[in-house]
Structures are given as C-alpha cells and as structure tokens.
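Engineer: Once you scroll down, you'll see the structures, which are given as structure tokens.
Values quoted throughout were computed directly from the atomic coordinates according to the rules given, and no laboratory measurement underlies them. From a predicted model like this one, the values you see are computed outputs, not experimental measurements. Cβ atoms are built from the backbone, for glycine too; each structure is taken alone.
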Structure 1
Amino acid sequence: MSDLDLLLTVMAAGASLYSLFTLRADARRLHYRDRSGFWRGVLPLLLGVALTVTLLLLPPLTGTHLNWVPSVALALAVAVAGLTWWVDLEPGRVLRVRASRR
C-alpha cells in the first residue's frame, strides 16, 4: 500500500465515521416515536457507508491490490458525508419527505 492509498483510506474511513456518528446524533434529537422512520429514511446513506467499508476491506481480505479502490471509496464516503451534513441541518426533513410519499 502506497502512502497515497493509505491517505485515501484514512480519509474515507474518517468520512464514514463522521456519517455514522452524525446520523446517530440526529436520531437522538428526534422524538423517540420518530426514530424508526428516521432510520428507514436514511437507509440509503447507511448502505453507502457499508459499501465504503466493503471497498476498504476488499484488498486486505482478497490479497489483491486494486489501484482504484481507495479513490472510489473516498468519493463515495465524501458523497455520503455531504448528504449526512445536509440531513444534519434539519433531521425532521427526512420524516417530512417520507410522509409526503405516502
């Protein structure tokens, strides 16, 4: 693993941790009855974090070195972190969007 790969991996892991901790804090800001709806609403963001972690664990688990994996993982992690920041501005927005689709 080169220095650039390590830097990209650390940045992607940091962005993923930011997303997880921010979403958890957002869920705590909501009323307890709304939390399950919130988690269903942000499920695509959680799947993005899971895909990032999968991409980061792919080379060590398979024993192959793929040059594109850290770059794609970082791009995905930054996109998810940006959307998480947008949700963090007003967590109730997720619930309103879900209610308008019914």
Structure 2
Amino acid sequence: MEERGWILGYLEAKGCFSHNKVVAKGVSYRNPAFFLTHKEKEVPLLLRELTGLGEVRRAGGLYRWEVRRKREVVELMELLEGGFRTPSRRQQYERWREDVLQWKQRGR
C-alpha cells in the first residue's frame, strides 16, 4: 500500500490504542480497539477508504474512526507492524499487539 507512510505518520501523531471491555457468560474480556478522533470528517473518512477498515462515527462535534472488529484489528496490527518511529509509540503498539494476538487466539 503506497499510502502506508502517510497512514503511519498520522496514526503515530493522532491515533489511540484502546480496549473495549466485554462481558460474556460471566467472563470479562478486554478486546483491543483503535480510535482516531478529528474535528473534520475528511481525515477519518480517508483513513477508512485507504485501509478498508473500521467505521466512521460522529461523536459529539467530532468524527471518530473506530477499528473494533477482530479481523479488522488484526489487519490494522499487521499494517502498523514496524512502522512507528517514536519509542513511546512503539511501546504502546507492542503492548496493544500482545493483546491483539491473545484475542486472536481466543477464537471467535
């Protein structure tokens, strides 16, 4: 993907590694997710278009690109692999990546 450099730079500056808490059959899970919030909808829509991942939602007066589905989170993890330049962002990515891989192993 030729736009990978732009995507990585933007997500390194503005993206948010996160988790959704899910309770199923009395068991609590932390499912990894990724968000980017922007005041104008063009950037989240462009990220959706370039990656083919996630959804863009309006949150108050802002627009948010959300990647939550397991398959899409795994694809995003692979896209981001080795791409972050700042040490703090690389550490955040590595912790998030570990959670993604654990989620992937849980099945469904």
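Engineer: Supply the structure label, taken from 1, 2, corresponding to mean count of other Cβ atoms within 10 Å over residues 24-31 with the calculated value 13.4.
Structural biologist: The structure behind it is 1.
Engineer: Please state which of the structures 1, 2 yields 24 when relative contact order in percent (Cα under 8 Å, 6 or more apart) is computed from it.
Structural biologist: Label of the source structure: 2.
Engineer: A value of 22, 18, 12 was computed for semi-axes √(5λ) of the Cα gyration tensor in Å; which of 1, 2 is the source structure?
Structural biologist: Of the structures listed, the value fits 2.
Engineer: A value of -15000 was derived for helix-only ellipticity at 222 nm (-39500 (n - 2.57) for each DSSP H run of 4 or more, over all residues; to 500); which structure in 1, 2 was it taken from?
Structural biologist: Attributed to the structure labelled 2.
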